[in-house]
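Laboratory data are not the source of any read-out in this text; all were calculated from the coordinates shown. These numbers were taken from a predicted model, which means no experiment stands behind them. Cβ atoms are built from the backbone, for glycine too; each structure is taken alone.
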Structure I
Amino acid sequence: MNLFLVEDDHMIAQSLEEHLTSWGHKVIQTCDFTNVAQEVREAAPDLLIMDVVLPSYNGFYWCQQIRAFSTMPILILSSKSDDMDLIQGMQMGADDYVTKPVSLEVVRVKIDALLRRSYEFGQNANELVWNGVKLDLAKTAISCQDGQMDLTRTELLILEPLFIGRSKVISREALIEHCWQSENFIDDNTLAVNISRLRKKLREIGLENLIETKKGIGYYLAEEI
């Protein structure tokens, strides 16, 4: 997918471009921070990554300008965690946000989720399938040949990035951010407890080995179930 990046910090921009390119995305960067909206219009990307603090006009201004001609998903990068700033970003047209310092893995997971929600990859955009196991986002359920099981919201949020990443490892940090965004009291132990409970639950339909652990890093879906 084509991603348009508006970030004036060269080190951050370069790291994001390298990481997202390694996952198969094409990243276009702005050349003129005074003409962002026109560059975005001409590039017609699938998703926009927008920093808030920029030369000339800020990211909120550009979001509002771009929303006048595009409905593509917009991910805000903000150095501020204040609720009012984040609310302002959403009011100006952003779909999600990541606070700095930026985690490359968190940004990627959020981008993949936004792209999946915004564009239909296949016949049903509400379904993710891996090795015969189906995650139904609309019904909040998981199913396989041995049965179907309803999921809690947290269980669904844990499984969604894992299904999007498939056999690739999703970091613990990215999963925590995806499930409990801005809830600072959440830690690795909370995630581990929820993963353990989910595995026990999945055992009832023969999927106890669905979620694998990469020690010290994160989780991924098993190649063979």
Structure II
Amino acid sequence: MQQIALDIGLAPTPTLDNYFPGPNSATLQHLRQWLQTSVPTPVTYLWGPEGSGKSHLLHAAFAGLCAQGHTVGHLDAHSAAACDFDERWAAVLMDDVHLYSPALQHTAFSWFVQAHTLQRPVLAAGLLPPSALALREDLRTRLGWGQVLALDLLTEAQTREVLRHAANARGLALSNEVMDFTLRRFSRDLGHLMQLLDAMDRYALQTQRALTIPLVKSMLENA
């Protein structure tokens, strides 16, 4: 399968409501409860393959906490390694932990210690379960302290259902032919597919044409 990267703008803001769980309903319910309770699980770790929605869920949790008026610590593979812990944080989020450099691992461990001392919950995500992560031992073991939840990819049928629902919500007629063309030629990552759908919607409006395979090809040629 050919995977084409497009500069097609920003995806809609991730929320728990626009995450299609498929086989991950239990994880979605856990995070809804995590946001609603005053004493959430001290450590929750999400793991699964690329495209299973780990970052979507962490960004949704971040947005949910901010909407409640909280400040939140956020660490990912692109963060500054020397970022200090802030005692005002209501929670700590750590994304893509499998990519952390030694310096980021040091920061993450420091945040863990301080979050534990102040009883702040930690929500983290990575490609592998804690036991398989190539991280320093004290950080790796802490990631497995609490609830460890595996995420699975959507089936093709579930992916088609999500795209069909999203297209209908936009008033966009997405034919089976265009759906087949899209799924054959692009990454099955749902976030990428939703951005692609947004791009096709905009391009169809700009050109005043129906959404067809020739239109998609034209969009790619003019991207």
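For distance in nm of label points 7 Å out along Cα→Cβ at positions 64 and 208, which of the structures I, II scores highest? Present the calculation step by step, with values, prior to reporting the outcome.
On the way: I: 5.7; II: 4.5.
Top value of distance in nm of label points 7 Å out along Cα→Cβ at positions 64 and 208 goes to structure I.
Please state which of the structures I, II yields 14.6 when mean count of other Cβ atoms within 10 Å over residues 112-119 is computed from it.
Checking each candidate, the match is II.
Taking relative contact order in percent (Cα under 8 Å, 6 or more apart) from the coordinates of each of I, II, which one would give 28?
Checking each candidate, the match is II.
Tell me which structure, out of I, II, gives -14000 once helix-only ellipticity at 222 nm (-39500 (n - 2.57) for each DSSP H run of 4 or more, over all residues; to 500) is calculated. Could you put the intermediate results ahead of the total?
Values: I: -12000; II: -14000.
It was calculated from structure II.
Compute percent of Cα pairs over 19 Å apart, for residues 88-175 alone for each of I, II and report the one that scores greatest.
Working: I: 45; II: 52.
Max of percent of Cα pairs over 19 Å apart, for residues 88-175 alone: II.
Once distance in nm of label points 7 Å out along Cα→Cβ at positions 40 and 200 is calculated for every structure in I, II, which label goes with the largest value? Kindly include the intermediate steps, with their values, before the conclusion.
Numbers: I: 4.6; II: 3.4.
Ranking I, II on distance in nm of label points 7 Å out along Cα→Cβ at positions 40 and 200, first place is I.
A value of 1.13 was derived for Cα Rg over 2.2 N^0.38 Å; which structure in I, II was it taken from?
For Cα Rg over 2.2 N^0.38 Å, the value 1.13 is produced by structure II.
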